[in-house]
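Multiple structures follow.
Bear in mind that the values in this text are calculations on the coordinates, not laboratory data. Computed from a prediction, not measured in an experiment: that's the story for all the values here. Cβ atoms are built from the backbone, for glycine too; each structure is taken alone.
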Structure 1
Amino acid sequence: MTSHLPPRLVLIEDNPADVLLVREAIRSRGLSVDLIVYPDVPEAIAALCDGENSPPDAIPLDLNLPKGEGMNVVKVLRDSARLGRVPLAILTSSRSPRDIEQAKRFKVDSYIHKPSTLDDFLLVVGNAVSDLLPQ
């Protein structure tokens, strides 16, 4: 008998309100995931690069993070043999052309501007998470 574990989703986000909204977006889509949250760049990089932890199934992350830049996490992930193919979405309030261009260069799977209304946030983020996860 095989057990079907839910996919592991690592969310890198420092804002507790946004973490709550992402949880609600996941719930509203009826998705079952093991959600792990890291609030800053050093903690995220250390945990993700720790060979004792299995690679997550997908990673959404904010760019505006404490103790470093979110794009540094993207670079570390994409340069990693073990983590380089993990589906990755940037979930940010930034509309910076520089950020968007860097995301393309690092082959980020999705660049999502955080919607400003609750309904739009739940729909857009719920769809984005669903699209990132293995089918």
Structure 2
Amino acid sequence: MAVLTAMSGWSAAVSPIVTDPQTGIAIGGFDPVAYFTEAAPQLGRADTELTLSGTTWCFRNEGNRAAFADRPDVYVPQFGGYDPVAIARGTSVAGNPLVWLISAERLYFFYDAKARAEFIAAPQRVIDAAERRWADVRRTLP
């Protein structure tokens, strides 16, 4: 397993990540780069893990791990994998890695298909509201 310190202006302290509380693995073990390269959620492998700022990420291959290590700010799900629709309402709900969308070259996870549809209807409105509330919501996270 590779271990990196925070880089590229991104830090787990700035963006709490949805992780498994027992394993510390981010976003259910799904490869965050695969959403961009394969347009589908793909589980990563244990032999290509990378730990960044205390969070363990899994990847399907070494190329995806290298891409993530170079630009985590691009591949980390926005709002750390929390549902932006819930955040826009002032609450935290972990997004489901199987209910996702790439919008404006950024990855978002949603609690369910209804939240995803609400985001699709007005993405900038949801993003703006979520960004306004994110600092307050972050303080409520464990």
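Tell me which structure, out of 1, 2, gives -12500 once helix-only ellipticity at 222 nm (-39500 (n - 2.57) for each DSSP H run of 4 or more, over all residues; to 500) is calculated. It was calculated from structure 1.
Thinking of 1, 2, which structure, once FRET efficiency 1/(1 + (r/R0)^6) of positions 50 and 98 (r between Cβ atoms, R0 = 30 Å, to 0.05) is computed, gives back 0.50? Walk me through the numbers before you get to the answer.
Working: 1: 0.50; 2: 0.85.
Among 1, 2, the structure yielding 0.50 for FRET efficiency 1/(1 + (r/R0)^6) of positions 50 and 98 (r between Cβ atoms, R0 = 30 Å, to 0.05) is 1.
From 1, 2, which structure was Rg and Dmax of the Cα atoms in Å = 14.1, 40 calculated on? Corresponding structure: 2.
Thinking only about mean count of other Cβ atoms within 10 Å over residues 74-81, which of 1, 2 has the largest value?
Working: 1: 15.8; 2: 22.6.
By mean count of other Cβ atoms within 10 Å over residues 74-81, the leading structure of 1, 2 is 2.
For the set 1, 2, ranking by mean count of other Cβ atoms within 10 Å over residues 26-33 places 2 highest. Determine which structure produced the value 27 for relative contact order in percent (Cα under 8 Å, 6 or more apart), calculated from the coordinates; the candidates are 1, 2. The correct label is 1.
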